[in-house]
Every structure is written in C-alpha cells, then in structure tokens.
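Some structures are shown below for you to check.
Rule-based calculations on the coordinates, nothing more; no lab input. No experiment lies behind these values; they were computed from the predicted model shown. Cβ atoms are built from the backbone, for glycine too; each structure is taken alone.
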Structure I
Amino acid sequence: MAHIPDGILGAPVLITGAIVSSGLLAIALRRLDYERLPQTATLSAAFFVASLINVPLGPSSVHLLLNGLMGLLLGWMAVPALFVALLLQAVLFGFGGVVVLGVNTMNMAVPALVCAATLRPPLRRASPRAVFLIGCLAGGAGVLLTAVSVALSLGLSGKPFLPAAKAVTLIYVPLAVVEALITGTILRFLLRVAPELVLHAEAPRG
C-alpha cells in the first residue's frame, strides 16, 4: 500500500506532501547531471515495473520499492526518477493517484535520500562483503522508512485510518527483509561488473 490512492488523505497531509515533494524536486533539478540521465531513466523504469507487481499479504498487498537502491545509486536524482514513475503509474494504471502524488513521492523519496546521505560515504571505501551489507541496510531501511511514512500519512488523516496505519507497518516488515537481500545482491553485482555506477553518485548535500 505504498501507493496511497486519491480520496483517503486529509488536506493538511496532501498539502504537506505537495510542498515537500516540490521542494525536493526543485533541489534535485538544480543538481541535474545530464550525463547521468540514462542511468536515472533505467532505474526509474526498473522501479516502474517492479512496483506494478503486487503480492497480496493480509488485508493489503506489497511490492518491491527499490528506493533504497535508487538512493545509493542516484543520490538527488532519485527524486525525479521516483516522481516520474509514480506519475506514469497513476495516469496509466491507476496506481495511487494524481492528487496524492506529492505524498507518495515524499514517502518514497525521503527514505531514498536518507539512505544516500548515510550510506554513500562508507560505500566508497567498503570491501565487497561490506558492500553487500550496506546494500542490505539500504534496501531494508528504504522499505521500513516508507512504511512509517505511509502509516503517518494515514494516521494523521483521521482516527478511522489508525488500524490501517498499524497494519501497513507490520505488513512491510517481511518485505524489508526480502528487499534487503535483493538490494545487497544487486549492489555487489554492480560493483563487480560496473563499479562506476556504484561509485559515481554523490551523497545528498544541503
């Protein structure tokens, strides 16, 4: 349920999400590196496809997020990559919504930036085994932070949504484990076959 649909969230949450996402997009676009657009587009497409595959789990469903991986590889460019993919999913497939696009972008982009800011520096001088562990941390943290953000978005929209907010947090715990292993494996593979993809991105700065 990382894709929150339209008609659920309260106006203050929607406005906050729109403001935060607009600010993040403005910063990201000012830092735009045209040489890295192909890499950004590729990861945006990977997120687009992966998050369309939903697996039913309890009262909701889960899908791969890959925002931790995108944060590590793209830094600030993860923000527009996630925004474009979420916009296309909302318009073409009805996943999420256009009105709630700011909140959905914020819920996935902020964890990506947190992973980039905290895990990019040690990644540059890490051993292959440490690279795998850093990837696991990024994958798991990206999912858990997104789950918390989604839960807060729902909880702050009214008491009727509190049970759903708690359920979302619990549902995404097993996904965090799976995505941690997937992200760690992908990152270690990329470091072996295309290290420039892993080592080029800069950690977000203010």
Structure II
Amino acid sequence: MKFCVAIDGPAAAGKGTIARAVAAHFGFAHLDTGLLYRAVGMATLDAGRGVITAGLAAAMARSLSEADLARGDLRTARAGQAASKVAVIPEVRRALLKFQQDFALRDGGAVLDGRDIGTVICPNAEVKLFVTASDTVRAERRYEELLTSDSSVTLARVASDLKQRDQRDSERDVAPLLPADDAIVLDTSDMSIAEAVTKAIGIVAEKQR
C-alpha cells in the first residue's frame, strides 16, 4: 500500500513534530527532508572550511548517505542557516530529488516534511498539509529548543535568523516555500502539540476513508 502525506511549512511551526506523530499513529515511514539539506550544508562547511560554494554543495549532495543524517550537530542554528543557503542551489535540489521521491513511494505509507514536498517532491501526495504559526510563536519555540544545547542563544538572534531564513526560502527561484494549491493549512499558533497532532491525524484519517 502506497500512501504519501506531504507536510510543508516554515521553521519552528511544528511540522516535524506533527509529521513524526502522524507517521507513528498510522505506521508510516517518516523522512525529515530538512535533515538532508542540513547534512549537505554542514558537510559543505566542513569541506569548504566555513565557506559554501555551489559546486562544493552539489558534490556533497551527490555523495550524501543515510549515515550523514546521523551526525549530532544537524539540529543547531548553524546547520539551519547552512541548510537554507544550500537549498537555493538548483544542483543540490536535483541531487536530492530522487532520494525523496523513492522514499515517498515505499510500500506501507510515508510521511515527508519539508518546504517543497507538496509542490515539487510529491505533487500527487494523497494528503498535503501546510503547517504554519506566527513569527513570534515560532521564534519562541525555536529559542526554547536551542536553549537546551546553547545557553548563549538569545530570542532576538533566533527571531532574526528565522526572518532571514523565511525570506531566503520564500524568495528562492527554485521550489520556493509556499502552500500547494490543494494543501490544507494548519495554523498552530494557538494550538498545543496534542491539539495540532490530533487535528492532523484527523485530516489524514478522513483522506484514507
């Protein structure tokens, strides 16, 4: 049985949490596609000694393996910024396209979350969700998340980083961040995690029926 759930949205809106919960509830496989770009970004920084170039990033994307997704620094703010920079490079996106599409077509169902799943990676997904939240809420969520591993982080810096990333993601020429025409928008600004997950599971269950 093939059944794909595509979940898109900006950083810290809750799409990852929702995607993992939906996958667990229905027994689907889950892929956080943002990790692919974070891994490529960090590998590029490592190889380029802190400098990201299009050619090097494309080479890192072509050589990416599942083992690269296990490195421990992919959830840092630095990795997030690097991911946003390599994600605007067309050669990087092309290199990672097949990996994601093959995952989406696996038997047993799949949930993919990212920024262009419903529009580019899986335009024929059975369910498309666009998870969003206000800028203030997203900054507070990401700040609390990063604070556990970096006591020097500030809310103002996190808010600034998110704003820059949103601008890059939404204005890039290739696969910009935007809801698919047939996506269901889920605003989690005033929802608890449990409420957002319950809503998403209900949407998927209805589509299955």
Across I, II, relative contact order in percent (Cα under 8 Å, 6 or more apart) reaches its greatest value in structure II
When you work out distance in nm of label points 7 Å out along Cα→Cβ at positions 44 and 108 for each of the structures I, II, which one comes out largest?
II
From I, II, which structure was distance in nm of label points 7 Å out along Cα→Cβ at positions 36 and 52 = 1.6 calculated on?
II
Identify which of structures I, II gives the largest calculated value of mean count of other Cβ atoms within 10 Å over residues 12-19.
II
Per distance in nm of label points 7 Å out along Cα→Cβ at positions 4 and 172, the highest-valued of structures I, II
II
Compare mean count of other Cβ atoms within 10 Å over residues 156-163 across structures I, II and report the one with the greatest value.
II
Can you say which of I, II returns -16500 when helix-only ellipticity at 222 nm (-39500 (n - 2.57) for each DSSP H run of 4 or more, over all residues; to 500) is computed?
II
For Kirkwood radius over Cα pairs in Å, for residues 100-163 alone, which structure out of I, II has the highest calculated value?
II
